[in-house]
Structure I
Amino acid sequence: MRVGLQAGFGASLGQEFAGIAAHGFTLIRQDVYGGDTAAVPALVAECAGAPVQMIFLIGGGHICTPDGTQRIEPDELAVWTEAVVDAATAAGVVGYAIEVGNEPDIAHPDYADHPADFAEAIRLCHDAARAAGFQGAFITGGISNLNRRGLGYLAGMLASPRFPMLDVIIGFHRYPEAGRGPFAPHRGFTSREDEWEALQNLVSQNGVACTEFGYHTAASEPITLTDADVANAVLWDLAFYRERRVPLAVVYQLNDGATDDWIDRYGVRTTAGTWKPVAEAIQRAYGPPAG
């Protein structure tokens, strides 16, 4: 199993590749989105020859325009998909994956309320990528969690006649309910294995990939996780997915943010640039041999 890291969010990462790779990450999930496809070539080209491979995320965030008012339409996502493939071909970027959309079950309402529309977006982007010559892993935007809402949305998407593709990998995210560690299942499930079986019962012949998971250190109830707790929890999840032959799992995220809110406390590195115990634990377990 390959260990990835969410980083970049559409900004250049060229100066980060070496440090990320040294800590055991072999993949980076990088957002590629915005209003102008002219920005795509440079963002993709910097990845040529990098010591990590990329998952290019098309239509991240809430799959909507920057002001949040309009969803990014399926045909617009397909244009961006083709632009990424063309840019990678021109720059000699190889071994990358494409993921389309992000957490559609809680994204812009026009996707969150219409899983068949997201299925159509996946179909158009898949066809555009393959027509442009892309032969790598094509991943559906991960549902936000392995809870009843996320799995229900996934069931609706997969049931759509617009989703006939067997060579598509089903993306998923998995975060604990507030203040809980890796062992606690979501409400309505008896165990993490119970959640996993519910996912497997849906995906049929398609493979799966965990394109986001993680734990934060912000104040929470019933407990606040320490840096050591987070390191142990992330290693537990990685082992869980490896045992189930998940090909990749992406840790969220590279840096802490500026506030003490939970969304800003998922980083494997502090705002001062210090790698945290979770990064050191991944380095020991998955990094290159010392010396």
Structure II
Amino acid sequence: MASQFAFEITLAIEAQCIISFVKTSTGDTTATGSPTYSLSNVNMVCEILEFDASYDAMFALGLKNGGVPIKYATWEQFTFSIGGLASLNLQIMERARSVKALFAVQRRFPESITTDAHCLFFETGGGTMQSYQYRIGARFYPAQPVQLNTTTSTPNGGAEALVELQKALNVVGDYRLSTGINTLRWALPRATCSPDYVNTIAGQEADFTATVTAFSAAGVPTFAVPQYPLAGNVGSSCFTAAIDLETSNGVEISGLNAEEQSDISLLVTYSATQASGYIMEVYAYIDKMMIIRENNVVDTVV
């Protein structure tokens, strides 16, 4: 720690972390100004471990003989504008030596103070996402597109996409874990709203202000305002187009080598063009390694 150790904290803008509105008797929402927030009295409590002299001696020997490697995982983010498009071919400029997984989400941009900034949209065009697939070099992952519809504009519930997400998170069949994902949030299309309910993008940003009263034969829900003072049963939409790229289940560097690939692309098709004011964000989960050498020298291997 001779070269200092510092934490950098970046605060989210108000529109990303605060929902501030008044709900009228007709279900309309009205912003209540521009709320702000601040952090104070921030403390960091560290656990300091002290090793015996033999450990220090071996660590010093490692610094002299090539350095001490420390492996960790991190993220790269790529942002794409998709307004007005129904078919996407997004070029992901990732060149890490080990890519463990890829996650793509559609989000509102810029954020609004009256909506849920963490809502991940299944679609914003009034239809359905039909399929997605990643192309890496000359190969496709998975081998067949992840199917998300039964007919052109009818969603199938997104079960196949959920399994791909579970693979990427390494939680397939792990019943020790609980989740907030259910059929009322995952891969839910834009709803038909009753006259008493008004919300952005037909309820996908409901944040428990709506209740599902029925589903159509095409899988489209009908939203209504829950009876006061109860909350609704529909949280904000969540959906991720994910793929697992790890070649083993160990803790070693085991992801796909993107340096050897010509390109990485995300291929997505929708049944309708996507609305403006939304973006597609792709997150690459990658391995990195830093090598600690003598005289406080740290090299990073991507």
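Quick notes on this one:
- Value 3.1, calculated as distance in nm of label points 7 Å out along Cα→Cβ at positions 110 and 254, assigned to which of I, II: I
- Cα Rg over 2.2 N^0.38 Å - highest-scoring structure of I, II: II
- Test item: distance in nm of label points 7 Å out along Cα→Cβ at positions 6 and 278 calculated as 1.0, pick one of I, II: I
- When relative contact order in percent (Cα under 8 Å, 6 or more apart) is calculated for each of structures I, II, structure II comes out greatest.
- Of the structures I, II, the one that 0.50 was derived from, the read-out being FRET efficiency 1/(1 + (r/R0)^6) of positions 158 and 214 (r between Cβ atoms, R0 = 25 Å, to 0.05): I
- Answer label among I, II for the case where mean count of other Cβ atoms within 10 Å over residues 78-85, calculated from the coordinates, equals 22.6: I
- Which of I, II yields -2500 [helix-only ellipticity at 222 nm (-39500 (n - 2.57) for each DSSP H run of 4 or more, over all residues; to 500), calculated]: II
- Read-out mean count of other Cβ atoms within 10 Å over residues 134-141, computed value 20.9, structure in I, II: I
Laboratory data are not the source of any read-out in this text; all were calculated from the coordinates shown. Just so it is clear, the model here is predicted, and its values are computed rather than measured. Cβ atoms are built from the backbone, for glycine too; each structure is taken alone.
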